[in-house]
Structure P
Amino acid sequence: MGYDLHVTRAEHWTKSASQEISATEWGDAVFADPNLRPDSTNGPHAVLWLGPAGAVKGWFDWCAGAVYTTNPDRPLVAKMLELAGRLGGRVQGDQGEFYETAEDWNSEAE
């Protein structure tokens, strides 16, 4: 079982639909970022974050007004924070805690 981080505008990510990041806004953010690529094999709003030479560095998906990923490493959290800034949201964990910097994230995978 994984731990998700969410980009949300709501006070709690479970309420994201009430202050949603729309699918259109998400699509526009993806289109504007040369390092994000749609990944339709994993769903209509899934994207891959690509690094040098096209290597996959992580993934994001949009659902019910929020963007999320599972078990990110610190570089992926940094990318989430960048996206949150562009989308007018904040990065929040499954348990409701907010992340201001990638260093706030304590990934057991690192």
Structure Q
Amino acid sequence: MIGWKASHHAEIYLDNVPVPAENLIGQEGGAAKLLMLLPEVAIGLAASYVGLARAAYEYALNYAKRRVSWGRPIIEHQSVALKLADMMINTQAARLMVWNAAVK
């Protein structure tokens, strides 16, 4: 399972917790700059997931071309072809959404 559902998220509050200078990431009070990078990171992750979806589609497509059932490749069965079409449509839609987010 990939995505937000596959990982645990929680809010953590650290009030008045001393942090040694050598453990600081960036400058003190500079977290806002780091947070501004999160959308770019999210777009990069989304692009990776689109690539994974495309690879899964291609794997399923090749399998459907090779696997024979009832004397013919299963890609010739309407139900399989429709599922593959849905996979491609959803993958292309995700790719375009990521592209749109990246150019904005």
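Only the coordinates and a few stated rules stand behind these numbers; no lab work does. A quick note: this is a predicted structure, and the numbers were derived from the prediction, not measured. Cβ atoms are built from the backbone, for glycine too; each structure is taken alone.
Okay, here's what the table says:
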item: When distance in nm of label points 7 Å out along Cα→Cβ at positions 10 and 58 is computed for each of P, Q, the largest belongs to; result: Q
item: Origin of the derived value 1.70 (Cα Rg over 2.2 N^0.38 Å; candidates P, Q); result: Q
item: For FRET efficiency 1/(1 + (r/R0)^6) of positions 42 and 74 (r between Cβ atoms, R0 = 35 Å, to 0.05) computed as 0.45, the structure of P, Q it came from; result: Q
item: Ranking P, Q by relative contact order in percent (Cα under 8 Å, 6 or more apart), the structure that comes out highest; result: P
item: Structure (P, Q) behind the derived value -7000 of helix-only ellipticity at 222 nm (-39500 (n - 2.57) for each DSSP H run of 4 or more, over all residues; to 500); result: P
